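Structures given as structure tokens follow.
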Structure P
Amino acid sequence: MKLKKKAVVEFGVVDDNTPFAIREAYRALYTNILYLNIEDKCKKIAVTSAVSGEGKTSVSTNLAITLAMNLEGKRVLLIDADMRQPTVAKMLSIEQKRHGLSEYLAGIDDDPNFDYIPQYKLMVLTSGSRNVNPTKLIGSERMKKLIEACEEEFDYVIIDTPPVNVVTDANLLNGNVNGFVIATMAEHSNLNGVSECISKLEHIGAEIFGIVLSGVKSKAYEGKYSKYNRKYVSGS
């Protein structure tokens with residue numbers, strides 16, 4: 001089952017120019033994450049999807065930015081762990097460095113090569129150069145120790161991972177994260193694929209924090225209700 005094509009709309013990094021409904025959707029996701037993290041049970045979050053093209057990088061990036069921008073004094077890290085098709089750097093309009101996560105995991109670099117993005121108050125670890133065996137690196141002891149160290153250093157760690165139905169990389173992270181957020185995309189995602197993704201994660205005992213549907217623009221919501229919601233939020 002797919003949503004109608006005319007309902008589809010895509011957004012990159014959410015900012016003040018993004019439609020109100022989209023910004024509020026990420027604030028709602030942010031609020032839910034805060035609620036889940038009352039006892040530090042939602043500090044390390046992997047964002048994945050069933051297949052490629054379902055907006056997982058948009059979700060992981062915007063979730064990380066929303067957390068970083070709204071939590072005063074908190075440190076947020078975004079890791080691009082999709083070493084096959086890395087897109088976090090492009091999403092943030094920063095340089096895709098030759099030395100990133102893959103070089104650290106392979107033992108080429110002694111320390112991870114973090115970037116700080118001041119306009120988003122966000123720390124980022126890009127994927128680095130493409131590696132011939134990313135699955136081995138993701139499942140390595142070095143990856144486990146990296147996430148453990150980041151948990152001590154940061155308040156939230158958001159990890160962009162490869163699609164569950166395509167490769168096993170995301171599954172290998174299960175023991176190192178608190179849970180998963182599954183990204184889906186209107187027109188692109190189908191019910192069987194998403195169900196398979198959920199089943200695979202449940203089979204390994206993964207916690208699923210929620211499913212995010214991107215790419216939908218409700219004209220009725222934007223036209224009829226959005227102006228009233230904006231007035232309510234602004235207090236005018």
Structure Q
Amino acid sequence: MGAAASPSTYNFGTAFIGQQSFLSGNLDTDGNVQARANYAWSNTNVSKVQAQFSNTPGHSMLQMEQDYNGRDFNVNLKGVNPSVVDGTGIFIGSYLQSVSQNLALGAEAVYQRPTPGQQETVMSYVAKYTGRDYIATAQYQGFGAFSAAYYLRYSEKVDFGTEIQLLTAGGRREAVATVGGKFEFRRSTFRGQVDTTGKVSAVLEEKIVPGFSFLVSGEMDHGKGQSRFGVGMMWEV
């Protein structure tokens with residue numbers, strides 16, 4: 001009660017799924033356009049492109065990604081707003097190696113060059129443990145950020161997850177924890193999450209007939225005193 005409501009917006013989205021390709025697009029009432037394209041060269045080698053065109057200065061984005069899965073490793077290369085003219089952009093490379101049946105270790109390098117005269121490189125390290133019905137991950141980044149996540153497959157229709165993010169750089173001591181769940185019923189799916197900043201969000205997807213679903217979503221940010229509510233429809237052809 002008394003929370004400020006965000007202005008109403010409407011979105012239209014469409015998707016195409018082929019044997020080797022995936023295409024999707026989204027357009028909202030503000031004129032913002034989002035597009036994604038994936039192409040699988042093989043079962044282990046996938047190219048991905050994501051673009052966003054916005055009327056707001058600085059919000060347009062182009063991201064290109066290449067993902068390769070080996071027998072016991074994964075290599076991922078990514079470029080965000082790359083420029084062949086002056087070499088600016090964000091470039092990310094990661095490598096994940098399985099060291100046992102359940103444990104995988106990896107590293108990621110992020111090279112940022114927002115302007116020709118400014119550049120920065122940050123390294124991060126990750127560990128992933130996969131159990132019979134759960135997955136636990138931990139990541140440490142060089143500037144004093146740490147995150148950990150835990151996912152549990154409680155049953156065939158119930159999933160739970162939790163995540164914590166810590167930041168200790170520059171004398172700062174900040175932490176945010178998030179807990180969420182997914183519940184599948186005979187003709188509907190409910191997803192909800194809450195975090196320690198006071199933000200609560202939920203999505204209900206109701207399957208009306210095969211290929212057609214009705215969605216209701218809501219979000220309340222108690223810390224900022226803001227709320228959002230939306231409805232949607234989804235067709236699958």
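Read the figures in this text as sums done on the coordinates, not as results from a lab. If you're wondering where the values come from, they're calculated on a predicted model, not measured in any experiment. Cβ atoms are built from the backbone, for glycine too; each structure is taken alone.
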- Message: With distance in nm of label points 7 Å out along Cα→Cβ at positions 77 and 101 coming out at 1.2, pick the structure among P, Q it was computed from.
- Response: P
- Message: If relative contact order in percent (Cα under 8 Å, 6 or more apart) is calculated from each of P, Q, which structure is the one that comes out at 31?
- Response: P
- Supply the structure label, taken from P, Q, corresponding to distance in nm of label points 7 Å out along Cα→Cβ at positions 53 and 125 with the calculated value 3.1. P
- Working back from 0 (helix-only ellipticity at 222 nm (-39500 (n - 2.57) for each DSSP H run of 4 or more, over all residues; to 500), computed), options P, Q, answer is structure Q
- Item | Parent structure of the calculated result -0.85, -1.88, -1.82, given that log10 I(q)/I(0) by the Debye sum over Cα atoms at q = 0.11, 0.16, 0.17 Å⁻¹ is the read-out and P, Q the choices | Q
